[in-house]
Structure P
Amino acid sequence: MVTVDTFKRGLNKGLSTTWTLSKVVVPIYVAVTFLSFTPLLGKIASLGSPFMKWVGLPGEAALAIVMGNVLNLYAALGVMASLSLDSRETTIISMMLLLSHTIFIESAVAAKCGINPWLIGGGRFILCLISGVVLNIIL
């Protein structure tokens, strides 16, 4: 049975979690938004170009990976829509983002649940890289 005390505890924990996530989300969102108005974001994407060859993606796809990992999948989809990716490339980038999207936010949630955020975040990112390389080989 839900009591007033249960409701208050749930509300407190919910607000606490929201505050913790906001401390992660807001600075990242502001930084990426600021970078989008400068040539620096394009340079960051070009730095990822050599890595993208390993996973069979064009250099511009690095921006979608960054946006998906830093912001959310919707930002990554916006970038992907502006690129001319074939079905093979779309499959690879989609699988990579499936495994690593919003990595900072979800690592913060894992930490709130008592799980090591470095283990979860690092593991997800390594799986993302492995899946990209493997899909590049088999597709």
Structure Q
Amino acid sequence: MENLEYNIQITADKKKVWSIMLEPDTYKEWAGVSWPGSDYEGAWDKGESIKFVSPGQGGTLAQITEYRPHDFVLAEHIGIINADGSEDRDSDAAKGWIGTTESYTFTTQNGKTDLKVNIKCPPEWVSMFDEGWPKALDKLKEMCEG
């Protein structure tokens, strides 16, 4: 697994950044910049499952393992979602993805929110994240500051 980190400073309160990042309608807007059609089904709360999906393309299934509102959230991927919407935890593709984690850390300094995204993923996904996260975070910043 590779450890990736993406950071951005946003001139907005962390509660606002948290809300815009994780609310369904605004999530689709910033995430869609890098991953068109990206959406999620489920709840951001400890112990809950979330499906990160793009219609007709499938996605991933994650469990929220840590959740501290406005401060930190950690999701551990536990399977993949096939293009037909079915869950897969047993194929080689699923086994290669299981154990991937992503966390979001929100801290405030001098009226600005520092957002840190940490991803632990298989090497074959590094380029997708390296291309996507900076653009997505720039869009999130624009939305929070606009």
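Bear in mind that the values in this text are calculations on the coordinates, not laboratory data. Small disclaimer: the values here were computed from a predicted structure and weren't measured. Cβ atoms are built from the backbone, for glycine too; each structure is taken alone.
Structure summary
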| quantity | calculated |
| --- | --- |
| Label whose coordinates, when relative contact order in percent (Cα under 8 Å, 6 or more apart) is calculated, return 23 (choices P, Q) | P |
| Winner on distance in nm of label points 7 Å out along Cα→Cβ at positions 11 and 107 once structures P, Q are ranked, highest first | P |
| Top of P, Q by distance in nm of label points 7 Å out along Cα→Cβ at positions 3 and 59, largest first | P |
| Structure with the greatest value (metric mean count of other Cβ atoms within 10 Å over residues 91-98, set P, Q) | P |
| Of the structures P, Q, the one that 55, 36, 24 was derived from, the read-out being Cα extents along the principal axes in Å | P |
| Structure from which -26500 was derived, helix-only ellipticity at 222 nm (-39500 (n - 2.57) for each DSSP H run of 4 or more, over all residues; to 500), options P, Q | P |
